[in-house]
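In what follows, structures are represented as structure tokens.
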Structure I
Amino acid sequence: MRSRTRTTIKNVVKALNTGDSDSAKAAYQAMVPQVDRLVGKGLLHKNTAARYKSRLNARVRSLAS
């Protein structure tokens with residue numbers, strides 16, 4: 001599960017680097033439940049998950065505008 005989550009995070013970063021806001025939004029929306037699932041299972045600290053989501057969401061929003 002941790003590997004799958006890291007892959008989804010990398011997918012968001014790749015989409016951000018290409019500059020495609022639609023794919024970045026889709027990748028971000030796919031990443032959030034994965035990260036939350038790890039928090040629920042105790043594999044990731046909740047503040048770490050919040051930091052990942054916050055930073056990536058800020059980048060996705062800045063790309064869209």
Structure II
Amino acid sequence: MDFKQLVAYKKAFDLSMIIFNLSKSFPKQETYSLTDQIRRSLRLVCANISEAYIKRRYHKSIL
């Protein structure tokens with residue numbers, strides 16, 4: 001099983017795409033502050049889920 005098949009990953013990815021599309025409508029003056037911060041955090045959620053799944057699967061990576 002791949003981490004992309006996890007329900008938590010699917011929901012996080014779907015929600016991140018919805019929020020990403022919403023962030024396109026933010027004012028242009030917020031492009032480099034609020035919008036950038038939101039988009040980076042969206043990528044981080046899915047990355048953390050995948051990293052935790054890999055560490056859970058390979059026990060030697062914990063040591």
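Read the figures in this text as sums done on the coordinates, not as results from a lab. Quick caveat: nothing in here was measured; it's all calculated off a predicted structure.
With Cα extents along the principal axes in Å derived from the coordinates and found to be 47, 23, 10, which of I, II does the value describe?
II
For helix-only ellipticity at 222 nm (-39500 (n - 2.57) for each DSSP H run of 4 or more, over all residues; to 500), the calculated result is -21000, so let me know which of I, II that is.
Checking each candidate, the match is II.
Quick one: relative contact order in percent (Cα under 8 Å, 6 or more apart) came out at 38 when computed from one of I, II, so which one is it?
I
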